[in-house]
Each structure stands twice: as structure tokens, then as C-alpha cells.
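Participant: These notes open a run of structures that come right after.
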Structure P
Amino acid sequence: MELIIPFDSQGNTPMYEQIYQHIKREIRQGNLRSGSRLPSTRVLAEHLKVSRSTTQMAYEQLLSEGYIEAVPCRGYFIAAIEELVQVSEPPAGRFVTEEEAGPEGYTVDFSPRGIDLDSFPYNTWRKISKNILVDDNKALFLNGDPQGEYPLREAIRSYLHSARGVHCSPDQIIVGAGNEYLLMLLSLILGSRQVIAMENPTYKQACQVFISQGYLVVPVSMDKHGMSIDGLAACQNPEPRAAYIMPAHQHPLGIVMPVKRRQELLSWAYEKEDRYLIEDDYDSEFRYKGKPIPALQGMDRGGRVIYIGTFSQSIAPAIRISFLVLPPGLIQEYKKKAGFYASTVSRIDQNILYQFLTEGHYERHLNRMRSIYKGKHDCLMGALKAFDGDFHMAGEHAGLHVLLTHKGGWSEQELVERAAKAQVKVYGLSRYFIHPELNPPSSTVVLGYAKLKEEEILLGCRLLQEAWVS
């Protein structure tokens, strides 16, 4: 049999792959029948004027996929395949989500979600990834420790102790793919049909996870220091077993909880057995006034704080590596009720993050991002000075968003609609309330700035000033 293979000498596809693709296509289309004999690798190489290793690589790939068979002392033959799996070629391009593409029709989007991806340490991440795979460590492709690889947990413990004042051992840490998964795991540990108190407004994703797990979520109002102690104490019949709080930087109000309120919440947890505080240490890395306040977990002497954190905000959302720190009293409950669940983070990703942490890249990245976000924060604050007469500002001392409340009582809807007419996307505070229909009408909007360049921030504020300020 003589094969005529049209080569594309101008393209980047290797010769062996062009040979492999041509023969496979001919087999799929029925032009090469089962049982037909192929020319030897030597004969084909001479015919096509390529090296024999090129034709050998093409045949080896066809052999591995079952398209051809090698018969000793006879040569290569088209395999008898009763049914071929046809996989259509996907269109060329890249994945683009709706959020990445941006809301249509808006010049500036003050989204409170996302980070500055232009500053992601691509070269460092790529180098670490390449080095890990070059090592040819087959064990990385096997299931690992259900709690996460021990070296990574030790690295997380060391970071949490030095940067956040968290006291724990690696055995108390569980690594998982995102906060949602870890909250579902926590619901198994604490037991089903529990009552949980949540700050209102709050992080709605966590609220939805608890509801999906059969929990009764009780909203507790906020005051200037965080979750209201009187409001929490008033939760009776049913009484909450746990309270979900964000003391470092409450989402979305931006409140940094003072020490006195933290002590009051710990006292509430100590009043009865099996009461817990779930501390979501959201956005704790970014603070612009004063020093970072240590985590509430570091103040706990009774084993009542469940600590949860993530690298999604500080590195990138797609990293999807979060961690749960359980009090010693819940470790056995975890092993009994959920210890059989395999880790949801691949060992490769865990190894990459481990090296990113232990080689000092994470610390350098955080310091750089603090400087970048501080520049964007100051840019926004300067531009918002023109709004002082009409708006009250809050949440500006930490995190990656601020809140603007109209002093004249314009409704949130009116603010959002006026901004939209100016081709600016802003976000109403009401979306963060557990039962928005039961809360007073809001006059507050949320402005995030992490994803924006400074010139976009200035443009957005100028357009908002034209839309809002008389």
C-alpha cells in the first residue's frame, strides 16, 4: 500500500503528528479498511522523505489508540474496530466566562468580585509547575491524604501562626477546593438540621450552602462593631448552635470587629457546650489603616472557633484552595463522619502551592499586591472626595470595596439605574441581605476596585459624579 500524505510545511504541527492525523482520519472515514496492510516504517519514511523515527512515532501513537495492530514478522495492519468513538473538534479559542467578558453595555464595572489578574505571578507559577512535572513523580497522580498533604498543611499552619496569630497543628487543618466544599464538609461534622446565626447582610454564598445542607439560617442584625450581641442572644426557640462571622473585614459592610466584641462573642460560645463560632477570615490580607488585627481564633482558649480561609482572594479565584481549621474537639468528629472523603484538591496543585509558600513567593506576592491595591484604593478615595456632600462612605479602611450611602435618601434602585444610564455598573447592598424583602429600603451601593486600572477608576467616578451629584 502506498500512502500519499499532504504535509503542511508552513505550519507548526510536527511531521509525525501530521502522519498520525492523516492515517487516523482515513481509517475513520473508511478509506483504509480493517485488515489492510500498512507500509513498514522504513518504507514509509523513504517514500515521504522523512526520518524513520518520525514514522515510528506516528505508528506508535496509532498503536496506542488501537487504530492499527502490529503482527510479528508480518508488519502493521488496520485494526478491526466495530464502533469508533467520534470526538468533534472544539472551535479554536479560549474559555471566556460571562464575568470575564464583563457586563455588556458598561464602560466601567465596579464589581466587588475578582482580583487584579494582571499582577498574577505567571512566570513564577509556570516555573514551579514545570519543575514539579519534570520530576516525573508518579505519586503526584495518586490519591493523597484526605485532609490535604501534610507538608502543605504545615506550611499553612506556619503562615497562619505568623501572619494571623492562629494557634493550631497541621492535624487540625483540612484542605479543600473552595469554601463552599469546606462548609458542606463542616455541615457533616456538626450534624444535620442545625440552627446557625449569620450576620445580616452577609456573604450570601455561605448562606446558600448552609440552607442547601438543611440548616435553619437565622439572620442577626449588625451594629457599628459587627454582629449584634443582643440580637444574637435574642435568638431563641430555636437556639443557634453556631454563629458565622467575618471579624477581620465583614462582607459587605467592611466592619473590622474590635477586641471587645470578639470577647463578647467568645463568651456567648462558652455559655453552653457544643456552641461554635465560624470565623471566615475573608480579605484579612488587605488593610490600609493601622496594623492587621489577629484572627479571633488566636483569642480562643476553649476550642470553640472554627476558622476558614482561602487563597482565592490573595492569589487567584481559579486556584480554588481553601482551608478549614477545626478545634481539637471536632477532629474526631471529622474523622468519624467525613474522614473517608478524598481530598478535592489534586496533589499537583497542592505541591505547587506548597512551594509557592515555602520558597517565599507568596510573601513577596502579598507585599506587592498590598502596594498595588493601596494605590487603587487611594486613587478611588481621592476621586470620591467630590461625592462628600451627597454621600456617606464606609468600609474604606480594609478590603477591596467601599460602600456609598446617599445622604438625600435616593433609593438603591435609583442609584443603580442612574449609574447604568452613565454606562457604569454598581451593585446594590440589598443583594447581600438574607431576606431583602424584610429589610428597610437601601440607599447604599457597593463599589469594588480590584479588577480596575487606575484610569478606569477615575473614569468611572467621573461618570458617576455626572449621574449622581447635582
Structure Q
Amino acid sequence: MPEKISKSVGVTSTEQYLSKLCDRTFLKLWSYPNPFRERGKELCDLIAVFENHVFLFFDRETKALMGEVDNFLLAWERWRKEAVTKQIRSAKKARNHILKNRNQIYLDASCTVPFPVKLPEGDLEVHTIIVAHGASEACKNFSEDNVSGSLAIIYRDAKDESNNLPQIPFVIELDKSEPAHLLDSHTVDIILGELDTFYDFMSYIRAKEAAIERIESLSYVGEEDLLAHYYLNFDKKKKEHFIGTKDNSYNFVMIGEGEWNDFIASDAYKRKKEADKDSYLWDELLQRTAQNALDGTLLGDAGVFESQSAIFEMAKEPRFMRRELAKAMRNAINNFPDSQEIMTRHICVMPSFSRNTPYVFLQLRYIGDDDYESQYRPKRRAILEIACGVARNKFSHLSKVVGIAIDAPKFAKFNSEDFILLNCADWSDEQREHYNENNKHFRFFESKNLKSQIKTVYNFPIHGKRAKNLKIGRNDPCPCGSGKKSKKCHCLFGVQT
């Protein structure tokens, strides 16, 4: 039985809140507050690791702008230095440590508990996120034009002194050569709340870093407005969002204030948020299993901290795919047959965002007196493995198969989950024959009643029949609700993602 892993929950109140947000986005297994690089020296305030991406968070609350302030410009300079400049300096040290000593990360100040998630070999993408608190109210009070109190950001070449700008309160200049992502009390909730899967957060960060590298200067009044801009720009060929413009003749991009407020008022955004409610069933499965791994009670998934596990594959799914997978699971649960046989089963295969890694979802109803943990669950896991192997035999292009088994919720008083990851890129004749032989009793995927369904999934769902009959003229108002003419609006309305 693996040992229990004790995670910090954060020291300050803002760190504790950041920990909760990151537990939701990166899930409990891949997000750890207050790691250490050596005895008594913290690496950062929170580290999140997934695949070859390392996210280093630095959280600081500075009170220089709170209360009565005699010299406002001096107070602003003190706040900026403490909340931003020093944190960026610390982030550079942490980044260098990660790149040179990736195996020297610990969960305790004595450096006796190693970081449980194994960082992969090869190149790492290390991303720095600064969360600076203490300026939001002062920002809103500084000018009536400030909509939300979020910081304005300018990315430019710090070495270029030909275009130096005077220090302006609540405007932060950042070096584009080593970009740090700066969030504040207002935007940290929005960014980690909206981009609440690894894939969605990572895609935004990579698109932003690509724009910073490509464009001479990128500026925006609030991170939430940049997120709205990102959502409203979509490359149909690559099927991905982007920041800026595809026209390389532009070397300066500025995002105006209020983009986010307009965007969340649109019908497309509201439909997405309503549809996404279904998706959190997927997260619940992952979080429950992640907690079991941290508690040292997880059975049969030895590679969970080495990124070789079923839940690692499941955690790759973006939000819109989790929505459809959760719907498919609920439909399968509702369609479970009412039978009095000793063992009744229902199985379905669901596609993943990764084309060569489907999910086999198996429900069992067992009417017997076997001991649940020592006799029944080993049988269920064995049946699940056979089903996954037969799926690989039936679909020869698969490189991995993820198996999920539960007791049929229609009839179970309590439930448990079993997960397996079948790596099958190299599939021998012996393996094929093994699963064919074991399937003679179960006859998985041999029924004449098998049904297949092809479905188009939209990140921003289209309402009703308009999905089939959508025709928009270039000068018609865009259906996303932005108020723009369709030829000027680059939203996702009607675009498959």
C-alpha cells in the first residue's frame, strides 16, 4: 500500500484560495502549494505539473495601496516592487532550479518528502504566473474609467530604450523575452475559473506566449479582456484559438477595456456555461480517484504519479469533451437493462480528444454473495481488462484504451470505480488471441444490437435547429450576441472545435 501524501493547503488566505482554484483546474494530483527547492527555501507558492508543462505560481498580497495614502505615486511604486518585481525575480530563480534540478523538489521544509509527480525526461515548458493582490480597490478608485480594477499589461522588449514609457499607476510593463503572466485579485478567479482544465489553461497560456513572441508589443487593460479576445478569435484550419492577428504586417496589438463584460453577456457564452454543468461528473471521478492516490488507498494504478495511468489520460480532456463524455455516461446509465440474471452488464465505447485513445465504460449488476472487495472487484477488473483488449482487437488503430468500470447506479446502493490503462500500440498475435479466447464467454462487441453515433461537438453550443440551418450574411449581426457584423466577428459560433 503506498504511503499517504500530505499536501500543504497554502499559508496565507490568498495562497489557500489559489490552492483551491488550482486543485480544480489541474486536479488534486498535479497541483501542490508551497514546494521547497532546498532546506528552508521555498521554490514557489504553488507548482502544477502535467505532461511536460510546469506552472510556477507566485502569490503576494501587498498593502501599500490600502487605507489612507499620502503619496500615491510612491505607494504605487512600492506596491509594484513588492507584488510584481520581486516575484518575477524569484520566479527566474525557481525556473532555473527546475531546468537544472528537476528531481530536487520537495513537499516539506526539511526536504525529506520528495515531490510525488515525476517530471518527464526531455524538454520542459516552464510557465511563470504572478498573482498580485492589494491593488484592485485602489485601481477602481483611481479613475471612473476603470471597469473592474484589473491591472493593465504591456509586453515589450525591455532592452529597447527607444520607446520607454513613464511609470503609470496600474499599468505594468513586462519583458517579452521572458514573459511572466500577471494576474490580480480580480482576474485570477476569472482565468482559473474559466480555464478549469489543464488543456484549456495550457492552450491559453501557449497562445498568449506565442503572441508575445510574434508581436513587437502586446497590451491589454485587463487579463479578462485578453481572454475574451482569445475566445473570439478562432483558426478554423488549426481548430484553435489565438491572440492577435494572422496578418504579420501588424507589430502592435492592443485589447480594449470591456471586452470581457460584453462577451459574458452574449448568448453563446451563456449556452456554454449551461452546457458545461454536465461535464463536472467527469471531474468528480478524477478528483475522487486523485484523493485516493494521495491518501494511499488507491489500488491497481501504480503509474498514477508517473503519468502512466487511466486518470492521467482522462485529465487530458478539455472542458467541452468532458461535457460530452459525461453525457454519454449518463445515457449509458439510464439505458442499463433491468434483468434478474446473476450478472448483467452494459458496455459502451466513447471517443476521447486524443483520437487513438477511447474509453470503454463498463457497468455491472451482480446478484451474488461474493465479498465485495476481495472477490467481486477483482472479477470486475478482470472483465474490464478483457473488454478493453477486445476493443483493441476490433479497432486496430488504437494505441491506448482506458477502461472505466462501476456498479450499475440504477441498482447499486453504493458504488466504486475501477480504472485501467491498456497500452496497446505494439499488439502481438499472442495478445490478440488471448483476448479473443477470453471473449468467447462474454462476447463483447458481437451483439447485432450495437449502435454507433457520430456527433459534432461545439465548445460554444449552437441552439436548436440553427446548428443545421445557420446562414449568416457578411453584414448580418453575428449570432454570438457581440453586436458586431459577421464579417468583423471572429467568434466560435457555428465553428467545430
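Read-outs: derived from the displayed coordinates by stated rules, not from any lab. Please read these numbers as outputs of a predicted model, since none were measured by experiment. Cβ atoms are built from the backbone, for glycine too; each structure is taken alone.
Participant: Assuming 182 is volume of the Cα convex hull per residue in Å³ as calculated from a single structure, say which of P, Q it is.
Facilitator: Q
Participant: Out of P, Q, choose the structure whose coordinates give relative contact order in percent (Cα under 8 Å, 6 or more apart) equal to 12 when calculated.
Facilitator: Considering all the candidates, the number was obtained from Q.
Participant: Thinking of P, Q, which structure, once FRET efficiency 1/(1 + (r/R0)^6) of positions 252 and 348 (r between Cβ atoms, R0 = 35 Å, to 0.05) is computed, gives back 0.10?
Facilitator: Q
Participant: Now, a different point. A value of 5.6 was derived for distance in nm of label points 7 Å out along Cα→Cβ at positions 20 and 404; which structure in P, Q was it taken from?
Facilitator: Traced to structure P.
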